[in-house]
Each structure stands twice: as C-alpha cells, then as structure tokens.
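The next part holds the structures, each set out as structure tokens.
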Structure 1
C-alpha cells in the first residue's frame, strides 16, 4: 500500500466562509464517522485529505491511521 492509500481517521473543519454542509455537498468520497456543527470526523485516504488541503476546502487534523484506531478499539474490548 502506498502512502497515498493509507487511510486516516481525521478531523476536518471547513475553512472560514464555508460550512460542514458545503463539505458534505461535495463529491469528496469521505467516509463520515461523526458530524458536528463545526467539523466532521472522517475516514479517508491520504490522497483525499491532501486534496482537501491543496484546494483549501478544510483544515485537516490526522488523528491516527484507521489500522491504529481499530487496534486501540480492540485492546479496549479485551
């Protein structure tokens, strides 16, 4: 798997003058896990997140890879 294919759990916040609804209306292909008034928590590839940043559509904070997130969740269930 290339770095661009790595899937991240990320928090994305729309840029000033935009909104969560505007992000959701775009065909970005994001897997939305949580929706809040001012941000989304998504699972997305590095390529998708980089494109959001390149196009200045949102501020992106990568929280962890999906693999790391799943491993932590499994440890908590044990």
Structure 2
C-alpha cells in the first residue's frame, strides 16, 4: 500500500516510551514484527475514523505554584 501523506506530531518522551512498550507487547503477543506507524494506524487512527474509540478527554494543564515576591504581603 502506498502512503499518500506524511503527518508529523510532537509527543513527550514518556508518551513515546509508552507507545514503544505497547508495540513490544503486541509483537510478543503476535510473534511478528510491527512498526510504530503500523501500530498507531491499526490501534489509534483506524478506530478513530471508524468511530470505535472513546471521545477525547480534556487535557488539564497544571501550572506551577506561584512563588511569593517580597512585596506580596504588603496591603495598601
């Protein structure tokens, strides 16, 4: 099958490590090699396109606690 488009995404190192683990588990389970592209296509993209996956979850962005400055305790 010829690939028509190439899509690039940015993921964290932790996400990449998790995907790599899942690919390794799938290879052990099936007994044959699989690429990360094929794995993502079969288990993430195709289910999304066919409506077989759960809706996306909201991402909560955690902000670091704000440090107090030397003038923060002064009230006018």
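What follows draws every value from the coordinates through simple rules; no lab data is involved. Fair warning: this is a prediction, and the values are worked out from it, not measured in the lab. Cβ atoms are built from the backbone, for glycine too; each structure is taken alone.
Given a value of 1.13 for Cα Rg over 2.2 N^0.38 Å, point me to the structure among 1, 2 it was derived from.
It was calculated from structure 1.
FRET efficiency 1/(1 + (r/R0)^6) of positions 39 and 63 (r between Cβ atoms, R0 = 25 Å, to 0.05) was computed and gave 1.00; which structure, 1, 2, did it come from?
It must be structure 1, since only it matches.
Computing mean count of other Cβ atoms within 10 Å over residues 7-14 gives 19.9 for which of 1, 2?
1
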